[in-house]
1. 16 is what came out when relative contact order in percent (Cα under 8 Å, 6 or more apart) was calculated for one structure; which of 1, 2 is it?
2. Ranked by distance in nm of label points 7 Å out along Cα→Cβ at positions 7 and 111, which of 1, 2 sits at the highest value?
3. Of the structures labelled 1, 2, which one yields 3.8 when distance in nm of label points 7 Å out along Cα→Cβ at positions 71 and 223 is computed from its coordinates?
4. Which of 1, 2 yields -4500 for helix-only ellipticity at 222 nm (-39500 (n - 2.57) for each DSSP H run of 4 or more, over all residues; to 500), as computed?
5. Tell me which of 1, 2 gives 7, 28, 35, 23, 7, 0 when you compute P(r) over Cα pairs in 10 Å bins from 0, in percent.
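Please treat every number below as a calculation from the coordinates, not as lab data. Keep in mind that this is a model prediction, so the values were computed, not measured. Cβ atoms are built from the backbone, for glycine too; each structure is taken alone.
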Structure 1
């Protein structure tokens, strides 16, 4: 299956030529001419990669990036004429994967695309899993399962559980969770983390009021007590 790339840029000419070029390189390409349209496509089509212009009227690329990060961990490459270190740090702080300064060659961009897609391509075997009681968190498939049944998680719920699972057995500060989920430049209150912890407990715990796995570390944050993480753990 071809990797699916979403291009978001208000420059219609650039969109047209870049779409044609990437299609010849065996990519499936979706296009949007503004931020809101791009967000709708991202939510509906679940692209493997988003290529996003920063300077757009209305909702600019910074805001689109922040909104995308609330929806998913989809890789993002920013296209912009801004080349200052501060702008690059702002982009990386929001969680983008790469930053391409205009003007650029299509060949250079395609090389960057390949590099990002290679980093996110899941390993075929063995699987990267984490046991949480009777539940299995599959990092490669980004899903939580009980036996053969998948448990629905929102992108934010999954990201929160993923960070805790990657630090299983260790206390993770609320401030660390805020940065991991919403980015360093977002100023979400820690009450938002507590709300998502409550929602996750409804899905993980037999008795959410007396959690056995998703534990509160008073005055600090949270700790996930789980089975041993194992790259060789297999699903039936």
Structure 2
């Protein structure tokens, strides 16, 4: 079952993983950013999102500015006070401006579906068998009401993403504001999705890693080179593997 979500905002930064200090955005939204945006609206361990295609509805335009950031991280296990004035530094950001995308995605049940749960269903979840129809209906209800687990964003929390339901006709980019282009290697995800999909609290630890795929912009839609959609996770893992 396929859903379409229109999302837009003033700024976006889908940071290239090879950049260590300065934030430099990919020219379009990455599959992992799209997955994170959908999970901000609805996430349950019983299913995961598969991003099929991403339509780029606005011209690709960059903007450069400097931001204040802190150099250190707070430890979750042993949180120590952080003095932002002493730890602050200015870094350059090359971001995107005035973005709009249509995300085409599907829901895939995980091995945790229909297994006994440690916690009761959440407030707007029907107490019934886990199914694609059940979670698709939950997602549609949430989008229509503007509900989300956390505010969706475009790469950075400072860049909020607005969203609404769309249909398959929204995937047509007419007129197309961007020429077809070979985008080279692009980030697919930063987690081993096999481990994440089979994760059981206290038994299996997810192992973060970087996976890539060869991306192209064709007729205004982000796809895999030589294909009409984005690759499935097993194909990405088989072709490129994971890099620690």
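1. 1
2. 2
3. Answer by label: 1.
4. This figure was derived from 2.
5. Answer for the origin of the read-out: 2.
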